[in-house]
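Participant: The structures considered in this document are given below.
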Structure 1
Amino acid sequence: MSVESLGYLGFAVKDVPAWCRFLGQRLGLMEAPAQPDASCFRMDSRAWRIAVHEGQDDDLAYAGYEVVSQAAMENMVDRLRDAGVEVRVGDEALARTRKVLGLICFADPFGLPLEIYYGPSEVTDQPFIASAGVTGFLTGDQGLGHFVRIVPDAQVALRFYTEVLGFRMTDVIDMTLAPGMVIPTYFLHCNGRHHTLALAAFPVPKRIHHFMIEVKSLDDVGYAFDRLGGDNCLTTTIGRHSNDQMVSFYCASPSGVEVEFGWGARGVDASWSVARHDAPSMWGHKPLRAPG
């Protein structure tokens, strides 16, 4: 058994208004009714996908993974506890805040707070309307998107996310960060999305290198690239990745955490075979400036 998808992300940031402008006016998400201590944003018919809390870390604060039922969540409790992971069952107040029927809370081996939940709230009576002219986001059974987790020991993290949470290996890219400095990045899937999680021991002072959201048209990518170019936050040109073949670009959030904005990634299925790559991109993704 595995988690089914990445359901939501919560960030702790110093400048909440800047994040709200970034997520809404620039990336095209729809503002949603706030949680008691957070501004929230929608990407689809779910009540929310991204929450922004006031805090000093300027980093990812927690990630929520979805399972199909209470029984599946309880099975994950057993697996986590068998692996020696401390698990707390979320109380009713937290479940109401997250707008789910139930959830559990724990941390990965390097301290990232994680939640597994079931029964997310749908708000189909309140149609999703993307802002900034975006035609829509690819979510559904593929979830919110992906993020790249920065860890000091990728092998330890890899064992946890595959053997305990049930992710499967998609492929590996040996990233050359400098002459003689090659760091493998492990790409993992839990549904048809090429990867919902990637793990790497990059020298980055954040919990994640970036998170990715996928749009429904190539024009959405181009228009967003132009919009964000005026804000001086672009960190790469448009490019196409070698492994998932997504066409995308990267930009810096108000906290310095990068965002990948893309379209057209290939998926995985039961016939997928693990592969390795020497370069992250087929073309493009040339650096424009350092994030932060």
Structure 2
Amino acid sequence: MNEVINNICDCVTKLRKESPLVHCITNTVTVNDCANAVLAVGASPIMANEPLEAEEMVTIVNSLLINIGTLNQKQIEAMKIAAETADKLEKAYVLDPVGIGVSNIRNQTSLDLIKSNPTIIRGNLSEIKTLANLIGILEECTQAKGVDVADSDVINNDTLESNAIIVKNIAEKLNTTIAVSGPIDIISDGVEIYAIENGHSMMSRITGSGCMLGCILAAYNAITTPLYAAITATAVLGIAGEIAAQTTKVNNKGTGTFRSELLDELSNMDDQTVQDYIKISRL
């Protein structure tokens, strides 16, 4: 695993050096945290939703993130234009189908956006399985639970191997990289599969940690392959969450402090911190 960890460390350093532009069409609930997270890891965010400038924006940025968390008709139009432009220009494009399975508009928007060939798709296991089911490549579909993972889809040591096979197969069939978030994260490009066990339960007690991950994924995807972007972003946010939770508990503080500490740890992230904390395995 030394080569993998060294590549992750190189990505952390390279992102800060190159500071790519990242266009984030994202959840209006979490847009400020997402912008700050992108800045904290060393990239430069653009948070634009206007359809009339969507094509122009994608032409000037290095990567695109689309998060369907708080959909409206105007934003959907901007998303479709941006995704189509990214596909045409062969630019990195991350899709985060938040809450897919909850409503018809989320389902149809996700199906429309996946036609533009996202380089990375991220979500919890329920969202990824629902997307695969809608496309017709997975018979099993777990009942969605809002934006949260269904209880039967929580990844643990007992279910890791079987779920990893599902994720790998979906990634292979969609010809993309899948980043699944959970107590244990699973990442696959359809060939290789990795598990990451960084993170902390406090991350699920603030709004936006998943949305931040999507934007950080897009930042790293601007400077490296989809697989290494997914591995690096997942590890970086998980490590930051671990350290932030430790600091929060030591100071007897709560989730408000944790949210601030999480951004602080993202901004302090470097290759040595990655080496000290990372918990990654190849399956």
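Where a number appears in this text, it was derived from the coordinates with a stated rule and is not lab data. These figures come from a predicted structure and were not determined experimentally. Cβ atoms are built from the backbone, for glycine too; each structure is taken alone.
Participant: Figure out for me which of the structures 1, 2 the number 1.1 belongs to, where distance in nm of label points 7 Å out along Cα→Cβ at positions 110 and 126 was derived from the coordinates.
Facilitator: Details: 1: 3.6; 2: 1.1.
Source structure: 2.
Participant: Kindly point out which one of 1, 2 the value 21.2 was derived from, the read-out being mean count of other Cβ atoms within 10 Å over residues 30-37. Don't skip to the end; give the middle numbers.
Facilitator: Details: 1: 14.4; 2: 21.2.
Checking each candidate, the match is 2.
Participant: So, one more: Supply the structure label, taken from 1, 2, corresponding to FRET efficiency 1/(1 + (r/R0)^6) of positions 190 and 254 (r between Cβ atoms, R0 = 35 Å, to 0.05) with the calculated value 0.30. It would help to have the intermediate numbers written out before the result.
Facilitator: Working: 1: 0.75; 2: 0.30.
Among 1, 2, the structure yielding 0.30 for FRET efficiency 1/(1 + (r/R0)^6) of positions 190 and 254 (r between Cβ atoms, R0 = 35 Å, to 0.05) is 2.
Participant: Can you say which of 1, 2 returns 14.9 when mean count of other Cβ atoms within 10 Å over residues 102-109 is computed?
Facilitator: Working: 1: 18.5; 2: 14.9.
Of the structures listed, the value fits 2.
Participant: For which of the structures 1, 2 does the calculation of mean count of other Cβ atoms within 10 Å over residues 94-101 return 26.0?
Facilitator: Details: 1: 17.8; 2: 26.0.
Answer by label: 2.
Participant: For which of the structures 1, 2 does the calculation of helix-only ellipticity at 222 nm (-39500 (n - 2.57) for each DSSP H run of 4 or more, over all residues; to 500) return -17000? Let's see the in-between values first.
Facilitator: Working: 1: -4000; 2: -17000.
It must be structure 2, since only it matches.
Participant: Given a value of 19.2 for Kirkwood radius over Cα pairs in Å, calculated from one of 1, 2, which structure does it belong to?
Facilitator: Values: 1: 19.2; 2: 18.3.
Computing Kirkwood radius over Cα pairs in Å on every structure in 1, 2 gives 19.2 only for 1.
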